[in-house]
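A.B. asks: What follows are several structures.
Nothing in this text is a laboratory measurement; each read-out follows from the coordinates by a stated rule. Owing to the predicted nature of the structure, the values given are computational and were not obtained by experimental measurement. Cβ atoms are built from the backbone, for glycine too; each structure is taken alone.
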Structure 1
Amino acid sequence: MWQKFSNFAKILQVEMSEIKGYTSKEIFPKETTEKLSDIYSQVLELIGEDVSREGLEKTPLRVAKVMQFLTQGYHTNPEKIIKSAMFREDYRQMVVVKDIEIYSLCEHHLLPFFGKAHVAYIPRNYITGLSKIARVVEAYARRLQVQERLTTQIKNCVQNTLNPLGVAVVIEAQHMCMQIRGVQKQHSITTTSDFTGAFLKNHATREEFFNIIASQSLRN
């Protein structure tokens, strides 16, 4: 196990920065980071900037790292996340994990969209760890996305792995591509939803879900 970790570490870049007692540690593939950094240097030059000035000296490297962080979901298998914590349980009522924060990048302009996801399922034979639902949302959100596809991918993942009696997913998000460019509408919110099974066929079940996600959270 340690040998595998050692071999893996050889292809990674580890940066340690110590400024006034603060230590930052980031791990990214060295070759990918270098290639992205070169590309972002060219981008800065093309828009008329001087990449050698102090404020921009390390910007291409920083952006190379942040892009890998924001798209790390490509290297995660969401179905395996759920399968890592599946438990037999005779529970057939609704399980809702709501107000899951999402941060993603719109694939059309590479600008952020952010908001909350609400995920529910009705177990058939299996439940999963609650944190796994949030991790699935994160795995799909950390990719280049559109909100519509993100909603459906989360739904399909939960349905395909747990095979529950039904799945419901609602996402509410603000899109920077609508706020800082184009139409520039600052307060617009986009809502998407997708359902399977009992949530799709039974109005009362779907209504219960909407009532739950509309209710005030414990922290309020």
Structure 2
Amino acid sequence: MPFDGLRLGRYARCMRNTAAAALVFLGGFIIMVLEIIGARFLAKDFGSSFHVWVSQIGVVLIALALGYYLGGALADRWQRLWILIVLLVPAGLVLWLIPNCAVWLIDAIISRHPADQPIPLLWQKLDPVLGSALIFLMPCVVLAMLSPYMIRLSTETLAQVGRSSGFIIAASTLGSIAGVFVAGFVLIDQMKLSHIFRVMGGLTVLLGLLCVGLDRFLRPAGAWTGKEPTR
């Protein structure tokens, strides 16, 4: 019956939007926790200076730009959500290993300067950028890919692009807002930095598993009508 078809379409749309919003909310949350906690982590070796915060914010913005572009390109190519587990699980493992492995990278950056000479002013500014990029760029790029991917998969028709993109971006931004306040007001006070990184790594792996589990709800619109999505 037409009524049943309409109700099924509304149910599918609701599930698609809910799943997409949940994924990008969690992705935005993790990115912002990494930005706040990452600056605190880098300050142990590079000092709690203005340059450390500028470096961390700048690297995260670079990651967002790269992730948005790559996520959109990947979504146009594959149009299936499950493929993101291939990226999210390694990103989660990187975050999990930060407390154990990041010290080697930072030591390599610092130790290349002669111990008996002051570090040049230029490298005082750029060393935190290198440290932040080596540690946080890759996982943040992967997490940023979620938003354009969800926009592509949750949009049914060209007429809904504005509404879908606005909804996804809003959900991601709400997750980022939550990440700022939770990281700054709760996590830093209640947990060690190493534990926070491992929790974020676990959440990133969970995101990858959710992408597999929610794949059937976030197929392109043609998949709900029996048409195969473009490969």
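A.B. asks: Out of 1, 2, which structure matches 0.10 when FRET efficiency 1/(1 + (r/R0)^6) of positions 63 and 87 (r between Cβ atoms, R0 = 30 Å, to 0.05) is calculated?
C.D. replies: Label of the source structure: 1.
A.B. asks: With P(r) over Cα pairs in 10 Å bins from 0, in percent coming out at 8, 31, 30, 18, 9, 3, 1, 0, 0, pick the structure among 1, 2 it was computed from.
C.D. replies: So the calculation was done on 2.
A.B. asks: If distance in nm of label points 7 Å out along Cα→Cβ at positions 111 and 207 comes out at 4.0 when worked out from the coordinates, which of 1, 2 was used?
C.D. replies: It traces back to 1.
A.B. asks: Of structures 1, 2, which gives -12500 when helix-only ellipticity at 222 nm (-39500 (n - 2.57) for each DSSP H run of 4 or more, over all residues; to 500) is computed from the coordinates?
C.D. replies: The structure behind it is 1.
A.B. asks: Computing Rg/Rh (Cα atoms, Kirkwood Rh), for residues 71-142 alone gives 1.17 for which of 1, 2?
C.D. replies: Clearly, the read-out refers to 2.
A.B. asks: Output the label of whichever structure in 1, 2 has the greatest value of relative contact order in percent (Cα under 8 Å, 6 or more apart).
C.D. replies: Once relative contact order in percent (Cα under 8 Å, 6 or more apart) is worked out for each structure, 2 has the highest.
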